[in-house]
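The data blocks that follow each hold one structure.
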Structure I
Amino acid sequence: MASVTIRNIDDDVKRKLQVRAARNGRSMEHDLRVALEKLADENPAPPRSEAEAKQVFEALMALGQPPLEPFDQKAVSDELNDFVP
């Protein structure tokens, strides 16, 4: 059997894992082994089609582009503030 070492786990996370294991009536090591087995057995998300991947890529690229037309930033800001109580 293989071994895995995980370093630099936050103390709070470790405490939560210990409590979780105790609730399950197992040692932390055994509880983590069971959790990892379930995680490994999960079905990964199906791969995107080329068309879906292109659509996502284009949407992400559009986020980095400036608006097509100039706009009044103050007017937009004022409109947004109208909704804030």
Structure II
Amino acid sequence: MSKLFIDDGAIEFIKKALAKENAPAMRIFISGGGCCKQFEMAPVKKALAGDVTFTQDGLTVHIEKGLADNTEHIGIKYDEQRGLLLEIE
């Protein structure tokens, strides 16, 4: 993976959510199995083995190794109506 972009609105939203959970970072990962895989984000205390870690504007994001290895770009945006939006290319 070459790029992680998080817009300012998403950074502020995530920082507030992490503070409520008393977690220092967020993790992006693939969940589910078979035909029902989905991308998820969750507050975490630390990275898992193999995670790729990024920091932007004081926000730490851990990305599952398999996801990081197979994407060129991950974007996180905040929309007031729809919440956090995850774009993966």
Structure III
Amino acid sequence: MEEKYCQSCGMPMGETDELYGTEKNGGKSKDYCQYCYENGQFTADVSMQEMIDMCAPHMEANAGMSEEDARKMMQQFFPMLKRWQ
């Protein structure tokens, strides 16, 4: 099974829909996590670089990556995500 990622912050979404954000109609978003997307809109009006700045500390804490390595990885990965294309 192919792993799905939030198309805004790159967070792995897991095998259930519990981490997905919501659309205006209350349904689950198919692309974005609950932290990035709620009620059919993004929760923060940020640039891709600002999103990287917000996510890098979480990568360091949760994935055991140095902040520098996390930033490098996100700078390569984020341009492939739907929100940043």
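Laboratory data are not the source of any read-out in this text; all were calculated from the coordinates shown. Just so it is clear, the model here is predicted, and its values are computed rather than measured. Cβ atoms are built from the backbone, for glycine too; each structure is taken alone.
Comparing distance in nm of label points 7 Å out along Cα→Cβ at positions 7 and 71 across I, II, III, which structure shows the greatest value? Display every interim value, and only then the final one.
On the way: I: 4.8; II: 1.6; III: 2.9.
Sorting by distance in nm of label points 7 Å out along Cα→Cβ at positions 7 and 71 in descending order puts I first.
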Origin of the derived value -6000 (helix-only ellipticity at 222 nm (-39500 (n - 2.57) for each DSSP H run of 4 or more, over all residues; to 500); candidates I, II, III) = II
